[in-house]
Structure I
């Protein structure tokens, strides 16, 4: 199964969101798939560096607006349609 968009948290039990993004970008199937990441660890992360290094489409700090998240998701699909 191939996903069109990946929504992930940064802090997960088995690996961090950063580790997941690195693995995804190394894989042929997900090298260009849009990634949206949410995090509650804003002070411990350099979000702009993460976005640049792993081509993360958007990052959201918890708590986040569901309206803003929906806009980001819609933006990913609108960009893919072009």
Structure II
């Protein structure tokens, strides 16, 4: 399955360097272990893509429940996925 998502610069840099292996995403899309996800770096200041992309294989998906940092109604509806990226 082809999956493409925005990724803010600090998260992107951690995934690129290998210092970050987990990615928390709103579970508003279908993903499973073995899928490849394309992360496109997004600059929130300019509200544009930077042009950098990173492809990662999803090693594991852990579906979790709401978190206080997201809109309660949306997070309760979708839940979250924690992705282990290889």
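For FRET efficiency 1/(1 + (r/R0)^6) of positions 33 and 49 (r between Cβ atoms, R0 = 25 Å, to 0.05), which of the structures I, II scores highest? Don't skip to the end; give the middle numbers.
Details: I: 0.80; II: 0.40.
Evaluating FRET efficiency 1/(1 + (r/R0)^6) of positions 33 and 49 (r between Cβ atoms, R0 = 25 Å, to 0.05) on every structure, the highest lands on I.
Hey, P(r) over Cα pairs in 10 Å bins from 0, in percent derived from one of I, II reads 17, 47, 34, 2; which structure?
II
Tell me which structure, out of I, II, gives 17.5 once mean count of other Cβ atoms within 10 Å over residues 17-24 is calculated.
I
Which one of I, II has helix-only ellipticity at 222 nm (-39500 (n - 2.57) for each DSSP H run of 4 or more, over all residues; to 500), as calculated from the coordinates, equal to -5000?
Details: I: -12500; II: -5000.
Structure of origin is II.
So if we calculate relative contact order in percent (Cα under 8 Å, 6 or more apart) for every structure here (I, II), which label has the highest result?
II
Only the coordinates and a few stated rules stand behind these numbers; no lab work does. Keep in mind it's a predicted model, so treat the numbers as computed, not measured. Cβ atoms are built from the backbone, for glycine too; each structure is taken alone.
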